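Right after this note come the structures.
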Structure I
Amino acid sequence: MANDHYRKLGAAFLIAAGIIYAIERVGSIIAQSNERAAMYAANINASPEIHVASFFDNVFVPALTFIGVLLLVYGFPRK
């Protein structure tokens with residue numbers, strides 16, 4: 001496999017990790033908004049517990065990021 005393939009594969013892994021992370025954060029923000037709307041509709045004045053997804057909540061995001069960085073580093077030729 002040429003070095004160019006490793007770089008492309010590393011970039012693809014990093015992009016996949018970023019997409020998964022973004023989708024997970026958007027989903028948690030939407031869920032939080034729905035919970036907040038339900039509490040306001042029920043006239044409950046307490047604020048809901050806020051939990052936005054972090055980087056290590058999903059095991060695939062750090063794994064894909066690590067593999068992507070390794071492939072990118074390996075894909076660049078050494079002198």
Structure II
Amino acid sequence: MRLIMQSAHVETREGRISRVTTQNRAYVIVRTVEHWRSGGRWWRGECPRNYYLLRTREGTLLEVYEEILTWTLSAIQD
């Protein structure tokens with residue numbers, strides 16, 4: 001996985017992530033591969049995050065996370 005760390009806009013359809021858009025590109029999501037929650041490093045003041053590993057229509061894997069209503073594209077595997 002290649003580290004990206006870009007802010008993203010996430011669209012959902014029927015409760016599932018359907019599209020991830022960054023300043024450079026839009027990705028159509030076909031499947032959620034995995035979902036997990038990280039409690040964050042509370043001793044550093046980090047908030048919990050919801051992570052998603054997503055498969056795009058082109059076969060790319062994206063890792064995104066949501067933290068306090070803000071989405072970040074954290075990594076890509078082409």
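None of the figures in this text is laboratory data; all of them are computed from the coordinates on show. These figures come from a predicted structure and were not determined experimentally. Cβ atoms are built from the backbone, for glycine too; each structure is taken alone.
Which structure, out of I, II, was helix-only ellipticity at 222 nm (-39500 (n - 2.57) for each DSSP H run of 4 or more, over all residues; to 500) derived from, given a value of 0? Don't skip to the end; give the middle numbers.
Numbers: I: -25000; II: 0.
Corresponding structure: II.
For the structures shown (I, II), mean count of other Cβ atoms within 10 Å over residues 8-15 is largest in I.
With mean projected area of the Cα convex hull in nm² as the yardstick, tell me which of I, II scores highest.
Values: I: 6.1; II: 5.2.
Comparing I, II, the top value of mean projected area of the Cα convex hull in nm² belongs to I.
Between structures I, II, the calculation of relative contact order in percent (Cα under 8 Å, 6 or more apart) yields its largest number for I.
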